[in-house]
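**Student:** Listed after this line are the structures, all set down as structure tokens.
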Structure I
Amino acid sequence: MRTGAVSRRVGVIVAPANPSAEPELTRLLGSRADMHVTRFPVRPGLPLAERLESFNEDLPVMMHAFDGLPLSAMVMACSEPRYLLGPDEDRDQCAELSAAAGVPFASATLATREAMEHVGVGDIVLVSPYQPWLTELAERFWKTAGLNVTQVVQVRAKDGYSSYAVTPAELITQVELAELPADAVLLFTGTGMATLPVLGPLSTGNDRLLLTANLCTAWWALSRAIGQHVTLGRVPYRRPMAAQGRRPA
């Protein structure tokens with residue numbers, strides 16, 4: 001409990017069946033900010049592409065789901081729908097929603113983009129659990145955003161492509177089989193994929209920088225809630241994100 005401290009609250013919007021965003025964001029935010037969550041409406045029977053489109057369409061309404069709860073920052077902890085947009089459209093819409101809500105707002109993709117800009121990343125290896133067509137959209141998104149995607153690691157769960165179903169063991173095995181450079185920057189896309197357990201094993205004995213959708217989302221939200229950038233730690237559950245002193249733009 002932060003006795004005597006100003007209350008920092010982060011509003012989080014997630015997909016209905018996302019199993020990993022809340023547990024991972026809770027660990028990453030720690031005691032430095034309280035998290036309040038709402039979920040997109042369930043759209044039974046819709047094909048994936050249409051369901052993702054519905055999340056983008058519902059987003060302006062979801063901004064009101066907290067009904068006046070004072071928030072320090074708000075995030076859409078969901079990457080997949082934003083890959084249906086271009087990075088400029090993603091950024092512009094987030095700016096519009098921030099202005100309308102009076103609270104800093106970012107999608108997971110915008111938060112990730114700003115985190116990579118913050119640490120000066122130019123080349124990335126994209127690690128994706130999505131279906132191939134969506135992985136292609138994700139690759140195009142990051143290339144359009146100015147990044148050089150040097151390699152794509154397509155991760156598959158036992159029963160098919162699913163960010164929710166792939167296990168940490170499956171993720172570790174498939175990344176190791178890709179034989180990536182020891183100094184690569186790995187971007188794990190998908191807030192629904194459990195990534196915190198893999199950061200230690202995949203960063204041991206090398207100089208890789210591992211970035212995940214949840215890590216970047218937590219970094220962005222906490223930086224806005226505190227009012228200054230925090231350090232983007234290599235292994236966040238071992239080394240907390242500490243304040244750096246420079247206020248976020």
Structure II
Amino acid sequence: MTKTQSISAAIITFNEEDNIGRTLESLKNFADEIIIIDSGSADRTIQIANHYEAKVFTEEWKGFSGQKNSLIQKCNSEWILFLDADEVPTEELKNSIIKNLTSNIEFDGYFIKRKTHYLGKLLKHSWQPDSKLRLVRKSSNPKWIGDEIHEKLLIDGLTSELDGYLIHYSYKNINHHFKKTLEYSVISAKDYYQSGKKFSIFKLVFNPIFAFTKMYFINLAMLDGIRGFIAAFSSGFYTFMKYIHLWEIYSSQNKKD
């Protein structure tokens with residue numbers, strides 16, 4: 001099947017040499033162009049991107065929303081497919097994209113499901129449900145909004161959901177996983193503070209328990225075995241550390257006052 005409308009794959013990068021080649025290989029003979037904004041990689045990211053003939057722009061970091069909004073301006077195709085550097089579309093997803101861009105002209109954007117590849121295995125239940133607006137018509141006024149780690153894509157128009165999914169190669173190992181979890185908890189706490197959210201002992205104690213319970217039992221991460229337990233534990237750990245850091249921020253501000 002041949003698609004009748006062009007697609008720009010849009011990616012932001014920073015030191016992604018371990019991931020970017022896998023992502024770009026999956027886009028070969030699919031995307032009409034690949035647009036990358038790199039924020040100063042010191043590894044082989046740009047060299048690998050050049051091998052796949054991607055158009056690479058180097059810009060200072062403006063936050064996730066800022067970087068991705070800058071991508072929009074540089075895309076020349078009718079449709080923009082936003083990907084993270086550690087995501088790979090399945091063949092089913094690519095076929096669904098082609099099918100919908102050929103026949104369903106009433107939609108201006110499509111949500112895409114993601115599944116995480118973790119510690120050597122594709123997880124079916126952990127970190128689910130996970131569906132994000134990623135394929136949008138450029139004329140639909142796409143715009144990324146939000147904070148450092150919870151950015152969101154908005155458009156003007158109707159949306160639908162595609163078949164297939166993105167495989168998210170999120171963490172190299174457990175050490176990398178929990179290091180990133182801790183980093184995200186700090187960023188999230190700062191966002192909470194700036195938005196005026198308050199710390200409480202109740203939230204510190206019960207929200208982490210709820211986060212673990214929701215993923216492990218309600219969303220059935222327990223069916224993913226030990227990997228599912230680790231994923232659920234990390235969700236509780238992230239929530240606990242987020243509120244600990246929020247308490248720390250308020251505590252330091254009270255000392256200054």
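**Student:** Suppose distance in nm of label points 7 Å out along Cα→Cβ at positions 60 and 164 works out to 2.8; of I, II, which structure was it derived from?
**Tutor:** Working: I: 2.8; II: 3.9.
The correct label is I.
**Student:** Ranked by mean count of other Cβ atoms within 10 Å over residues 196-203, which of I, II sits at the highest value? Mind dumping the intermediate values first?
**Tutor:** Working: I: 17.9; II: 12.1.
Checked I, II; max of mean count of other Cβ atoms within 10 Å over residues 196-203 sits with I.
**Student:** Output the label of whichever structure in I, II has the greatest value of Rg/Rh (Cα atoms, Kirkwood Rh).
**Tutor:** Top value of Rg/Rh (Cα atoms, Kirkwood Rh) goes to structure II.
**Student:** Given a value of 0.45 for FRET efficiency 1/(1 + (r/R0)^6) of positions 12 and 180 (r between Cβ atoms, R0 = 30 Å, to 0.05), calculated from one of I, II, which structure does it belong to?
**Tutor:** Computed on structure I.
Read the figures in this text as sums done on the coordinates, not as results from a lab. Note that the structure is a prediction, hence the values are computed from the model and not measured. Cβ atoms are built from the backbone, for glycine too; each structure is taken alone.
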